[in-house]
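Listed after this line are the structures, all set down as structure tokens.
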Structure P
């Protein structure tokens, strides 16, 4: 068994993309994984089935985030699936996409983005604390958008910046329980769902040319970083933002 045998994990937004890769990786390490989804029931059950085919354990939990009652809906399903076991690992991965530049943004889209990307993770953590075992892990997905200016992602970057501040302060607040709190910041990451985005002529080559390691990210690259922080090897790391972008936009390349 892997290093997370006997542990339990909740991964939000785990029906596809990076969330699915994280759920698979934690399950491969032996964790029982709650695969959260908002609307993609078939994709969530496909994630669960794939984990089970590989010898892992998982169950699906549905809750639309960013609406009233979202946290209680999610935790009702989570606690049924855990059947009395505590939670060891919480991965806040679910997020809504950038709403565009400030010129075309609207209060409604802005509020929706912050409800899903900021309010939901914050109150999920609040609700998880009585269930989270001492020595547990809280890992939140941020973005390189917080360190690279992109006018088309202003409100999105603001939401991820809020999560990074939350990570720092909660690491201090929860350290007495041995709970580590960290963030992982992906860059441009190709998944099965966004592959068409990178088919625009020259885009993949441009991003690869701006990346120290010379390629687009893969969902598994991010999942491995999350799994490290979730493992025993990550026990002495807290309050940090781990850049998992392959070094995008670090500066001029030789």
Structure Q
């Protein structure tokens, strides 16, 4: 595991301590401990069913929406426990936004896709400026600036995903979670999303789940490798194998499981 002693509390956006996630009585993810530094891109990698997306959704309490899901342990956001009783989960999700695997623009205009979330959150500034700034940060402004009244559903898949990123940016989060944001996109659109991520980390902390090893090595500052092992009941439980700077993870990992996975021997 990565030595975190050199990082101060102000350097860390999110921290998970002894995180366990259950679906009903079934343990799905066990004993995850990791920190997420500010203004970095963190990649979660690992085979299917190892808990990457489950852990990701814990960071903005999306798992609360699954009735059978139960989270144990502690997750702090800038030092505050996000599962404390007084925490407003809706406000938490504004500050920790999420971009999903499949682009999901609203059936509204491109402009309203970006403005809607900000409006319902009480934004009082110049909405035109916010929409333009958000679309620019998502690297899609030049492609849509002359058709803002057209439906967001009229855009290509890659443009729709960048529109969804702009929609997330518009509510002014601190952290952006991305759950396989490029898995449904062509290579050119994927490159644009990756370039956008590199620009966004100047202002945001990003956690991305990806099955693409090349993508993880290209875009991330640190990489967390998850694996899963069989249980006595015939299921699988995910766990964090190793977490370190991406260069270390892909060139000189500590664990044999990590070496085997990043070299393509399994997964």
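Rule-based calculations on the coordinates, nothing more; no lab input. From a predicted model like this one, the values you see are computed outputs, not experimental measurements. Cβ atoms are built from the backbone, for glycine too; each structure is taken alone.
Given -9000 as the derived value for helix-only ellipticity at 222 nm (-39500 (n - 2.57) for each DSSP H run of 4 or more, over all residues; to 500), which of the supplied structures P, Q does it correspond to? Label of the originating structure: Q.
When distance in nm of label points 7 Å out along Cα→Cβ at positions 70 and 102 is compared over structures P, Q, which one is greatest? Display every interim value, and only then the final one.
Working: P: 2.5; Q: 3.1.
Once distance in nm of label points 7 Å out along Cα→Cβ at positions 70 and 102 is tallied for P, Q, the winner is Q.
Taking distance in nm of label points 7 Å out along Cα→Cβ at positions 62 and 190 as the measure, the highest value among P, Q is held by P. Supply the structure label, taken from P, Q, corresponding to distance in nm of label points 7 Å out along Cα→Cβ at positions 86 and 206 with the calculated value 3.5. Matching structure: Q. Taking mean projected area of the Cα convex hull in nm² as the criterion, the top-ranked structure out of P, Q is Q, with the highest value.
For FRET efficiency 1/(1 + (r/R0)^6) of positions 54 and 238 (r between Cβ atoms, R0 = 35 Å, to 0.05), which structure out of P, Q has the highest calculated value?
Going through P, Q one by one, FRET efficiency 1/(1 + (r/R0)^6) of positions 54 and 238 (r between Cβ atoms, R0 = 35 Å, to 0.05) is largest in Q.
Comparing distance in nm of label points 7 Å out along Cα→Cβ at positions 38 and 158 across P, Q, which structure shows the greatest value? Intermediate results must be reported in sequence, preceding the final value.
Values: P: 1.8; Q: 3.3.
Answer by largest value of distance in nm of label points 7 Å out along Cα→Cβ at positions 38 and 158: Q.
Here relative contact order in percent (Cα under 8 Å, 6 or more apart) is compared for structures P, Q. The highest value is that of Q.
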